[in-house]
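Below you'll find the structures, each written out as structure tokens.
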Structure 1
Amino acid sequence: MDEIITYLEMTDPAALCGPRRMPPSFTFDQCRPVEPSLHRWLYMTVGTRWQWNDRADWRLSDWAAYGRRDDIELWVARREAAIVGFVELARQADRHVEIVYFGLCPAFIGCGYGAAVLAAGVRAAWQGDTRRVWLHTCNFDHPRALANYTARGFVIHDVRYADGTAITAGDHNTRI
């Protein structure tokens, strides 16, 4: 199956639509400093199912160097002591913030945490002088990922095949 990448953006913090209800005992905190082994564990635990592989061969030293960057933020969602999921943000010079990664640990998928974790991540992204929050997803991600993004207030601004070829609106609606 061809990989189809959908780019979404939010240009006004007022567009954020939180979940109808918050899960019980939900917390969302920034990890400072970013702990390399936790960051790697989150990436592998959440992403393996969705074919995240761009960092699969990173050594712990790669994770450490990446986590020390001033523009990278790691936010972790918990229910009591259990880790629910995470959001990784990259603050960019143009005052845009990319949600680089967002996802839930397998035990929490389908339990009502996706909207809460994403909304909390978007709120974190809007902290400071942010002008735009953006992300991309693909047809290999969770089947409800795109619906979660649009329900939170993101709008689609581009759809492309992995090779960069643009997809027209009619084409991507039938393939995603």
Structure 2
Amino acid sequence: MDKKSLRLKLLQEKKELTSNNIQILSQKINQQVIKLEPFQKAKSVFVYASLPWEVDTSFIWKYKEEKKLVFPKVEKGELKLIEVENKDQLQRGIMGIMEPHSGKIILPEEIDLVIVPGVAYDRLGYRLGYGGGFYDKTLPLIKGVKVGVVFEQFRLEKVPTEEHDVPVDVVVTESGVFWR
């Protein structure tokens, strides 16, 4: 199955998950993320504001006093990394995703850890994204640890890849932590 068809199929499956199930699974995933040594040591975390059918990343706000929180903003076809100090700095942006409307621009090489969204991940850490290519352009610039979070049912044997695709270092699901 090609990327586009697979993406549409899996997104439909994600949207059929109940919000209660998403919260339960997200909590298990997030508990594993915060136990990761790279997360504990990270001074800066680049994280996405989750959509209703994604792994909920709102847990990150508990760490706003001890870590620099950085969120993506799509601007002129590129992903800008913006440090924010509170939720009020986020507003609906492209595709209804919450993104910063103010904050300090951070360079990719300043990121210690990135939590990467994905429709699906495979066993080698490759992701099936949403098709915008924003993370594909940004991930190679980030030297920090790349953490993919996804519900176990969307951790596939193999996702279609292209030459420019960058795998994450670790995929975390409710079932475990899978290093590359």
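Rule-based calculations on the coordinates, nothing more; no lab input. Small disclaimer: the values here were computed from a predicted structure and weren't measured. Cβ atoms are built from the backbone, for glycine too; each structure is taken alone.
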- Query: One of 1, 2 was used to compute FRET efficiency 1/(1 + (r/R0)^6) of positions 25 and 89 (r between Cβ atoms, R0 = 25 Å, to 0.05), and the answer was 0.60. Which one was it?
  - Reply: 1
- Origin of the derived value 41, 34, 30 (Cα extents along the principal axes in Å; candidates 1, 2): 2
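If distance in nm of label points 7 Å out along Cα→Cβ at positions 33 and 57 comes out at 0.7 when worked out from the coordinates, which of 1, 2 was used?
Numbers: 1: 2.7; 2: 0.7.
That value comes from structure 2.
Identify the structure, out of 1, 2, from whose coordinates relative contact order in percent (Cα under 8 Å, 6 or more apart) was calculated to give 36. All intermediate terms of the calculation are to be shown ahead of the outcome.
Values: 1: 36; 2: 22.
Here the read-out was taken from 1.
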